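Next up: the structures, one after another.
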Structure I
Amino acid sequence: MPKKTRIASISLATPTGDKQYSYDNFGVLLGDVEEYPGSASAIIEIDHPTRKDEKGYPVRGRLVAAKFQFPVEEGKKKAEETAVDVSESFLNLTFWHAVERSPKAKG
């Protein structure tokens, strides 16, 4: 795979009350590959709450499964859920319009 540039960090925003949010690392958006203009990859990962690597950074875990919940069917009480193994996959994004990078990211 050609080398990609980090375009953006992905954060998991969790409501904490009073229109405030807690932001936790949730991955990265990679792109800027000449061979695939307009495309990027989203890598979903989280930091371990306590484990650190040899450099002192949090150990990161990658997304290996996703659980989807469908709307509750009429006449039923529970929503249907299904799990998908995504351990060998990544999310590919295709941009239909140009996305301007921030001045900080350009530098």
Structure II
Amino acid sequence: MINYLNILLITIIICFIVDCSGFTNTWKGFILKLMKLDKNKTDAISLKPFDCSLCLSFWSSIIYLIITNSFSLILFAYSCIIALISSNISEFLFWIKDFLVTIQNLLRKITK
């Protein structure tokens, strides 16, 4: 059961880093700068699996299963499903942030 939770947590962390934090555009901009290209065109290059939460979640989960010696067909299928919904997980993280901002704004209005 712990493997299911760990795969989900790995995916949540990856979705935060790749889709929410902006870190992906930062390191892609750094690579473009090293290549003497326009660092503002980070969308012009794709460095999969490192800039794709689905790809990175899938491969990280598979590596986790191999390292922990717990690879099975069920856990492999679970990893595929969790990777598939990585975009939904990212949107859920944004939703949580927006919800907290709404609560914060409401509390600010109440306290004024």
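Every number in this text was worked out from the coordinates using simple rules, so none of it is lab data. Keep in mind that what you see is a predicted model, and the values were worked out from it rather than measured. Cβ atoms are built from the backbone, for glycine too; each structure is taken alone.
Worth pointing out:
- Relative contact order in percent (Cα under 8 Å, 6 or more apart) - highest-scoring structure of I, II: II
- Which of I, II yields 17.0 [Kirkwood radius over Cα pairs in Å, calculated]: I
- Each of I, II could give helix-only ellipticity at 222 nm (-39500 (n - 2.57) for each DSSP H run of 4 or more, over all residues; to 500), but the derived value -500 comes from I.
- Origin of the derived value 1.5 (distance in nm of label points 7 Å out along Cα→Cβ at positions 22 and 94; candidates I, II): II
- With mean count of other Cβ atoms within 10 Å over residues 14-21 derived as 18.8, matching label from I, II: II
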